[in-house]
Structure P
Amino acid sequence: MQSFEFYNPTRIVFGPGTVPRLDDLVPAEARVLVLLGGSSARKNGTLEEVRTALGAREVVLFEGIEPNPTYETLMRAVTLVRERGIDFLLAVGGGSVIDGTKFVAAAALFDGDPWTILESFGQAVTKALPFGCVLTLPATGSEMNNGAVITRRETVAKLPFLSPHVFPRFSILDPDKTRTLPVRQLVNGVVDAFVHVIEQYLTFPAGAVLQDRFAEGLLQTLIGIGPDMPGDPGDDARGALMWAATLALNGLIGAGAPQDWSTHMIGHELTALRGIDHARTLAAILPANLRVRRDAKRAKLLQYAARVWGITDGPEDRRIDLAIERTRAFFESLGVETRLSSLGVPASDIDVLVGQLEAHGMTALGESHDVTPALSRQILETAF
């Protein structure tokens, strides 16, 4: 296991009926900007719960953060924060709203061009406004980490950033908030969390035996509850999805372990170019990525086959093939396409996507930094 430091200051408040805890968690004198996505939080009563819990505090609303939050929209929120003297932010929504809130928290106090936050991958951030979260859509794990991904429409750029200054102070996780979600969003949450785990687990052996077992448990949990999502998942399945998605990307399973993230970086370019759901790009890229890079990932693919899918018999290459196909079949059993052609992506996009990867500095991806633009091209071609 590699040397590491693990730090996560986010306070988690988990369980039904926990939104009223906002009164204890948000400073009594705070001027609060509540950031939202579409109209679902208003329609399902969550916004009213939030406003009631915030009591007499000054509250300003900012609505309209997109499923892939854009720099252009978020800069309007930054302007509002500065004009109204806001000193606390509250994200009410899923990962996109929380990601957007992280950017607003950093950009509102940033001296200079806020796009530098993304261009520096967060290294330029030295401070941020405090913020909390009320999670309504489990998927990204943004409620308990210090990362975000922001899209700039003007340049068709989708870039991540990390900063220790943008950990949420707290996150309220009420599984009941998933009851009004469309099946598509629940399924996307399963896929997103699954691939988050894979990016930190399916690399090469590094002696991180505890993290491996933790990751395998998360994968098996998601495989177990995934089939419940298209129907009417019970309370246990809803709670398990919300907590698994949080744990998949709060830094714990990746501590001291090599990490990949090439599937995500390629997927980000697809979303920026075509507007495809983030989780759907991951489902299309991951099986192709594993197939193309199977030699480099051989040992962990065999471990994955045995421990997650129970595949222990037959030649090694056959076991690897079966593990990759079981992964693809799992996504497809949820109604998620695993081919770019099925998502309506034309083959002519490959040149554009590889060009965007190069333009954004994504030229040495993966756990060994060996995923070059040429290898990314091969992965994209295989994904068809």
Structure Q
Amino acid sequence: MIDFDFEQQQDLIAQTAREFFAAQMPRTRVRQLEETELGYSPELWAAMAGLDWVGLTFPERLGGAGGSLADLFVIYIEMGRALATTPHLSTAVIAGETLLSAGNDAQQQRLLPAIARGECLVAPALIEADGAHGAGAVELQARPDGAGFRLDGSKILVPYADHAAELLVSARTGDGPDGVTLFLLEPGAAGVSIERLPNIGAYPLFAVTLDGARAGADAIVGERDRGAAALGPVLDRASLLQCAEIIGGGEAVLEIAVQYALDREQFGQPIGRFQAVQYLCSDIAIDVHLCTLLARQAAWLIDSGRPYARQLAIANARARAAAQHMVRQAHEVQAGHGFMLENDLQLFTRRAKHWEFNLGDARHHRDAIVSAL
């Protein structure tokens, strides 16, 4: 039997997170950050670290709080509601939890406490030009060179690469079912170049090109030719948290659409009294409700150590499709007004495009459903 109820601790975290992001990340601040080179607020990041949210799932011996995925889930809902752009998903979840599960003691001691304190960013460089996921999509080459490796190739959509202390790079080292190895590289090392990528979601995303970049044997995270296996469970958790952001964003979009339907009058009455408008708002509410149930089911299965592949894939496929459907229905409610850049709906519309594709689009996750059957 699946328990859909959050524990009291998670309800308290959710309430704290809503109040925190409402105060720290009003939509005027979101707009300001979109125009900055950094793309996020170091002050917000430091405050999140002070609340133990950055290292929430790390063990206490490494500066963390020993929290669960469900603890993070409720925070990500509020991050989505507030459109809070932070390095949490890339640094604390993808890079941090990969180091936690596969890194050696020296790597963990050097990086994880610093990440938990909000003092260090580690940027995962995993996606290549075709945008595909999985071991078979990795073509960047890492060839043995003396006591280490020479890396040649490129990655795209690398978040916060310009301010990261380390890059977590996936590279091809073998021809087997996995054949991928993970390396830690410094962004400023010889043979590494970084270029900012403009994108509709206004995220700080970069292309990273490696031309003869050197990595010592001590830079390997986990086992050689087993990198995809190490990343798999971590990316599963990260994709679920992306669902939580979509849920939070959908809740905010529903509020925007309903408020407009109450305020806008036509034919002598609020447009919210017309069934056609009510149906549009109902569509958004249905999307939020279904995504919430599916994602919470997957979170519970992961936290309880049960098989979760099929349920997670269903939750991801539904959320990625809903990311676009919810903002589209809200635009139908607002009509031409929704196209004004000053309208807050525009913020969610552009961010939803990032959410739709980040960590796999709906088609990718539908394929995963088939594989899990």
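All of the numbers you see were taken from the coordinates with simple rules; none came from a lab. Keep in mind that what you see is a predicted model, and the values were worked out from it rather than measured. Cβ atoms are built from the backbone, for glycine too; each structure is taken alone.
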Compare FRET efficiency 1/(1 + (r/R0)^6) of positions 179 and 283 (r between Cβ atoms, R0 = 30 Å, to 0.05) across structures P, Q and report the one with the greatest value.
-> P
From which structure (P, Q) was distance in nm of label points 7 Å out along Cα→Cβ at positions 99 and 339 calculated, if the value obtained is 4.7?
-> Q
The value 61 for percent of Cα pairs over 11 Å apart, for residues 291-330 alone was derived from one model only; which of P, Q is it?
-> Q
Looking at structures P, Q, which one was Rg and Dmax of the Cα atoms in Å, for residues 187-266 alone calculated from, given that it came out as 12.8, 40?
-> P
For percent of Cα pairs over 27 Å apart, for residues 115-250 alone, find whichever of P, Q sits highest and give me its label.
-> P
From the coordinates of one of P, Q, P(r) over Cα pairs in 10 Å bins from 0, in percent, for residues 211-346 alone came out at 11, 31, 22, 17, 12, 5, 2, 0; that one is structure Q
From the coordinates of one of P, Q, helix-only ellipticity at 222 nm (-39500 (n - 2.57) for each DSSP H run of 4 or more, over all residues; to 500) came out at -14000; that one is structure P
Taking volume of the Cα convex hull per residue in Å³, for residues 75-194 alone for each of P, Q, the highest value is that of structure Q
Origin of the derived value 18.9 (mean projected area of the Cα convex hull in nm²; candidates P, Q) = Q
